[in-house]
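Below are structures written as structure tokens.
Please treat every number below as a calculation from the coordinates, not as lab data. For clarity, every value in this text was computed on a predicted model and none was experimentally measured. Cβ atoms are built from the backbone, for glycine too; each structure is taken alone.
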Structure P
Amino acid sequence: MRFSIEIGRLRAVLVALVAALSLAGSSASAQETCVSCHATQQDLRLRDPVERLRGSVHDLAMGCSGCHGGRGNEPTVQAHDVSVGFVARPDPATVADRCGTCHADARYIRRHRDDLPTDQLALFHADSHGRALAEGNLAAPSCLGCHGSHDVRAPNDPASRIARRRQHETCGGCHSDPARMAGTRLPTNQAALWSESVHGRAVLAHGSSSAPTCAGCHGAHGEYREAGGPEGRCRHCHEAEAEAFDRSPHASAYRRLGFSGCVACHGSHDVREADGALGTAGGMGVCRRCHGEGRDSDGVARRIAAEAERARRDLGQARAAVQALEAAGLRVPAVKTLVDEAAQADVRLRVAMHALDEGVAREAAAAVSRPAQRARELARHARERDANGRRAWLMALPPLAILAALLLLKIRQIDRKRG
């Protein structure tokens, strides 16, 4: 099987080279011949490729023979002559090499795009998908499985199969299919879990350009294999949290036990928004998976959680105070500034929690509470001043009304004397 695949690869490369040479002088006319014929076919299977090719990154400027071989500028029989390399449907096992004839050629690619990498082919062959194809698993995806065939779109095109909002659908097309994944140890719910995760919601609901998609963590043409395991990818975005964790008592224990630091507490595809003071979905339940309730470590976790809860309660009350001021029509910039300071400190607190150190947590929590409490105090003074001003105005109304009445009477007396 492996020998036949290698022969197939060599044949694909040879066909592409022959096609490239034949296209050197007649690419435009060959393309025109293929398109003019296929565009008029009644059979949708023959006409559809032309429609899908329009608007793709290859568009109609790339010769059909570049992928299919044959002689596109010859009449139908000669154009489809298998003896000169025509292939109607390229073998999945050789597709990558066929695409790589152009995409792995730096000199050729630079003539069209100076920002397109040329190592995708090498990465793909080293990747689990490429290895699976080489071992004869034709269910594994080739280039066409992810990018499409005639309708290849740029990654930033919303219609692209690999656009950020569609990657989970493309990857899930295989990874959510129990039949395709049979024989592997992989689950089939990753795409669904990611869609509901903080990362998935950031991309799908809010259009985030930084939250990771499938390729962000796993790589596109090749799997990421970094020192430190999966958290090596997490560190690319969450460097401060990772550094805090490295200083924690868990770091050495996790290494010794072979745990994956980030994943052990936060999960992988199903990373959820923190709903507890400890910064993990599930709160103390995450800690008790290892430590159990009632141990000394449980007490440490409780005290750390209490510090964080107190700080976030102060921050919540300060935010409510700002809202109350705004509802009353009061603008106190100093209060808003203090609340912003507390909110920034809360971000640092979430980072500090990864150190799982009582002293560090206490100090970080205090940095949240101090400006938050000061903001509440200033807000209270502002409301009191406003209330005192209102009371003073109400107390002044009766004398002012009497004075106004007396002035009115005096004016009338003067008017009568003049009249």
Structure Q
Amino acid sequence: MGAQDKAKTIIQPRLLKGFRDSLPASEIPKKAIIAKLEALFSSYGFVPIDTPALEYTEVLLGKGGGETDKQIFHFADNGGRDVAMRFDLTVPFARFMALHLNELTLPFKRYHINKVWRGENPQKGRYREFIQCDFDIVGADNSEADYEILSVMAASFAMMGVEGVRFHLAHRGLFSQMLTHLGIGQHNTEILRTVDKLRKIGRDEVKAQLIELLDSPEQAEAILSYIDKENPDESFLTTLSRLEALGGGESEHSRRMRTIYSHLVSAGISDHFILDPSITRGLDYYTGLVYETFLDALPHYGSVCSGGRYNDLAGLYTKEHLPGVGSSIGLDRLMSALEELDSPITRAGSAADVAILNVQGHHAQCDRAARILREEGLSVSVYLVEKKIGAQYKWAEAQAIRYALLPEEGGTFTLKELGGTESWQQLSAGDVSTIIRKEQI
């Protein structure tokens, strides 16, 4: 029996748990959103950067926090070096700033949209490989920089047409001030990590863990009283005054929050922002303002955009003081949530503006028309195999292409609106461009 007669071994096509393929129906709207976000970030003066997917493990884990240590993908490379996949875009950015500081001008405003990897338990809206959209300001430690990040957050969700979005703000300094006032400031890190689990494990379990840590039901209840809001409609400034009282009075942290809020009011976007003392963020590198973003219709999805101020993060890699503040949109989680809400922004876009059908003997005519239409700024998909015209129309409709162009004798075309009733005959390529442009307006 010849080798060609032997049974062919087929490798089973499969994916790792927590990883996904992205089909055109989801990739087209995702790319469109990314393009709009990049344009928005640029309009605020943010510039793009990129960093490697793989870093030295010690670089990534220098100050990530206990939970991050458990979730990171790390291994020894072929040279025996301990390396890891980036788990976010913030820590690599801190390393980037330290390495390239002499090549940059402060304040430095960057955006970075790329994949990150975390070995967390996959569930709806949570994956082990996902896209983050980060935007940060380094070199400015003031309320104006904090406000600008919040402003970009609000503008991003408005641009995407996301309704019912709420930005929950808090301040690490206010929380630490309260713990110091209670005489338990030495447990700051452990308490922050415990409170950060509130939405996952609930108030009772958080209280139990705090009691175990502090050996004091009274202190545990005092912490929970700080983060509780008896009235969910309590105003931003009322909540802030209450937190000041629980923390021993006014401080630089509460004054910063008042100034930030005044900027939000002046911009007319304050209604979207809530002061929520339960927001602590589990990562160790946050030092001031922190925030998470929730959708009113899908609170179980968790935060779809989060971040905060990190004034000491770059200190792991440089002696220079580089205060920073930034935010990260979890694009894949947000897209998953918006698909559940049947948001128009997630619906599949068209593969092209127009499809040119394949008729034997008309290749040169069709190729010339395609080049003319592309030069006019239209996207054109040419059908490349010979099939019945009806089958070609179905192919174009399946790709949500609105127009099909059929070559005729004499060098003219018939333009048909797919899914509609309009058709135009005996057109030149220039006529086709004019009609499609007019219909798109």
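Below is a table of values for the structure above.
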read-out	value
Mean count of other Cβ atoms within 10 Å over residues 100-107 - highest-scoring structure of P, Q	P
Relative contact order in percent (Cα under 8 Å, 6 or more apart) - structure with the largest value, from P, Q	Q
If helix-only ellipticity at 222 nm (-39500 (n - 2.57) for each DSSP H run of 4 or more, over all residues; to 500) is computed and equals -19500, the structure in P, Q	P
Label whose coordinates, when distance in nm of label points 7 Å out along Cα→Cβ at positions 204 and 268 is calculated, return 4.7 (choices P, Q)	Q
Structure with the greatest value (metric distance in nm of label points 7 Å out along Cα→Cβ at positions 220 and 260, set P, Q)	Q
Answer label among P, Q for the case where Cα Rg over 2.2 N^0.38 Å, calculated from the coordinates, equals 1.57	P
